[in-house]
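Structures incoming, each one as C-alpha cells.
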Structure I
Amino acid sequence: MQSRVSTYIIRPVIDSVIETRYPLTFRKEDAKLLGEHLKLRHSVELVGLKRVGISDFLRFFLLRRGVVQKYIEKGKFHLFIAVDLNDLVEREVFPFWILTFKRLADSVEKFNVDPKLKKEIGVLFLSAIQSQDLFLTTEYLRESLAKVTAAGVIPTIFFIRFDRIAEILNNEVFSILESLVDASGQKLAYVFTSFRTIDEVVAKDLDRNFLHVFANICHLKGANFRDTKTIFDTLKKRYHLKVKGNIERKLIEISGGHVQYLHLCILVLMQRKDADIEFKDLTKVVLSDERIRPQSEEIWESLRDVEKDVLLKVHQQQTIKVRERGVAKYLWDTGLVLEGADKPYIF
C-alpha cells in the first residue's frame, strides 16, 4: 500500500455530475482557502446563505479531477467522505453515527485501497449494525479510522447540511467527533456546512474544549461573475437553452451569484421563452415570478431580528452605524450585504 501512496490520489470519478466539468479555477479563492486548511489537517466550518451554492461548490471540490493536486497537495492519498445529512431519515444520534460509518465504508469500498482494508472495515461496519449499540458503533468507527490512517490514507469527513441535526447535537456528540480525530493520529479533518456557525446552530452551552476542533470558519459568498457564468453555461447545456448575450449578463447580475436564484432565473426564462421577454422588463418579470418569493422568504426567515432590522435599513439606504454592523456581521460575512461606492447594498 505504502509503495503506491506517491502514485494515486483517492477520488471518486462521476462524470455525470456537471460540477466535474467546471474549470479547476472555479471559485478559486474558496477552493484555495479550504485546501490550505485541509493540507494542515484543520477542520472547517463552511458557512453560507441558504442555497447560495455550498453543495454546488462541494460537488466540484469533492469530485473534480485535479482539485487535490492543485489545492491540497500532490502524491498523497486523500479520502473524501461525504455525509449528506439529508440522507438521515431519523434525526437521532445512533442513526447519525451509522450513516457516518456507512459513508466511510462506502468510500473505502469504491476507491483504490488494499482489499484487506476494505474487508476489515466492512466487517467492522457490519458488527456495528448488528450490535445496535451506540458505544460499540463509535468504537468500531474509531478502529476503522485508525486502520485507514495506518494504511497511509488521509481522511476528511464532509458533514453536509450539519444544521439539519442541530437538535441532537450535544457535548457527547462533539466529544466523539474529537475522539475520532485522536484515533486517527490527528490525520482526520472535518468540513461542516451550514447556514450558521456551529455555536449558533446548536444554541446550547457547549464545552469550548470540543469546539476548538472546529474553529476555522470560512464563509462562502455568492459566486463572482465569472464563476456564475460557469454555472449558467452548464445549466444552459442541461436545458438546451439559447439565450441572448445581454439577457444572460442581466440574469447573472440579478442572481447575485446565488445558485438557487440563478437556477430559478433560468426556469423563468425557459417558461416565458427568451423572445417573449424584453430586456428592459427582465428584472420585473423575474421578481414577479412566484418561485422567487419562497427563496427570498427562506433567507429572510433564517435571519435574526436584529439582522432583519439592519437589512431593512440597508434596503432603505439609511446610514448603518458601527454598532449595527457589529451585531449584524452575518449579513456582510455571507455576502448578503455588499459594500457600494457610497453605501452598502443587498446583493
Structure II
Amino acid sequence: MSEEHAQRVAWLVEQHLVMSQTAQRRDISDPETIQGFCEVIGNQTQLDYLYLVTIADIAATSPKLWNNWKDSLLWELYAATSDALADGGTNIIDRQQRIEETRLVVQGRLLDQGVSAEAMVSLWNGLPSNVFLRFSADQLEWATATVLKATPGEQFIVAVREVAQQGVSELLVHSKDYDGLFAAVTVVIDEIGLDVLSARVLSSSTGMSFDLFQLMDRHGQMVNKIDSARLQKRLLEVLASLTVPVPAVRKLPRRLRPFRTSVRVRFSAAFGGEMTLMDIACADRPGLLSQISYAMVSRGIRIHDARITTLGDRVEDAFIISDKNKQPLNLQMRNELRDALIETLSEN
C-alpha cells in the first residue's frame, strides 16, 4: 500500500465507530453536533470512506442491525456534514437561526391545515425553545396538530403514527408531567413488547409533558395496529393514575449469557454544564430501558433525552439527565446511580 492509503486505513480503523455513535447517540439536528463531527472528519473523502465503512460494519455485525431507521440517521448525518464541509463549515447555522427556520416552516404547514395561529403560538410559547431543534419539522407538525386538534379539556393525549421512510413508529405522550413519567411510559412500552430507539422528553411551562418516542417491535418492524391500540389503552390507564408500574424483571436469555459483559456507566457534562450526560454500556436484554429508567426515577433523577444504540448483543445508551431541580447531578448522586445501575443490571 502507498503511504497515503496506509494512513487512510489507519484513520478508518481509529474512527470506525464515531459515525454510528454520533448518528445514534447524539442530537444530529444540533448545529454544534455537526460542527464537532466535521472537526473529526476533516474532508469529504474521509467522510465518504467512513460512511461506507460504517454501513458495512453495522451490517456485518448482524443482518438484523441494519434497518431503515439507521439508514436514515446515517444519511442525515452524512448529508449535513457533506454540506458543511463543502462550504468550509461556514454553512453550519447557529441555533437561533435553525429555531426560526423550523418555526416558520411548521407554522406555514399548520396554518394550511386550518390550525389556529393563536392556539399554535400559545402552545409553542409554553415549550422550551429547543423543541425546534430536537424535533424535526415533520415531528413538530404532527405533534402540534395532534395536541391542538384533540378534544378541548382532554387531560391525556396518546397518539401513534407510522413513519414509513424510517421504518419506525412514533409515540406522542402529552399529559400532566410528574416525576417518573418517562419510566412509566418505558415500562408500558416493554409490557407491550416494543423497543425504544430514541426519545425526546420536554416539559411545558404549564407542567405538561410533550414527549416523543421512536419505536419498533421486537422483530425490527413498525408497530402494528393491534399493538398500537394496546399501547394507547394501557398508557392512558397508567397516566390517569400518575403512577410508575414496577418493571418486569427478566433473566438474561440463555442465548445471550455467553455474551454477558460488565456494566459500564460514565458521566460527563451536557449543554455546557447545565445538565449531565450519562453513557451506559451493557449486555442487551428484554426490558432493559424500563429497568434503567426505573432505577433513575427511584433516585429522584429526571430524564430529558435518550438515545438508544444496539450493537449486536450489546447496547450503548446515552441519557441527558438532571436532578429534580433541573440541575446537573452532583458527585454523590452520580456515584449512587452508578452503583444502583451496576447492581441492577449485573444480577440477572
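Miscellaneous remarks
- Source structure (of I, II) for relative contact order in percent (Cα under 8 Å, 6 or more apart), computed value 20: I
- When FRET efficiency 1/(1 + (r/R0)^6) of positions 137 and 305 (r between Cβ atoms, R0 = 25 Å, to 0.05) is calculated for each of structures I, II, structure II comes out greatest.
- For the structures shown (I, II), distance in nm of label points 7 Å out along Cα→Cβ at positions 57 and 329 is largest in II.
- If FRET efficiency 1/(1 + (r/R0)^6) of positions 201 and 265 (r between Cβ atoms, R0 = 25 Å, to 0.05) is computed and equals 0.80, the structure in I, II: II
- Looking across I, II, the calculation of percent of Cα pairs over 28 Å apart that yields 45 traces back to II.
Read the figures in this text as sums done on the coordinates, not as results from a lab. Keep in mind it's a predicted model, so treat the numbers as computed, not measured. Cβ atoms are built from the backbone, for glycine too; each structure is taken alone.
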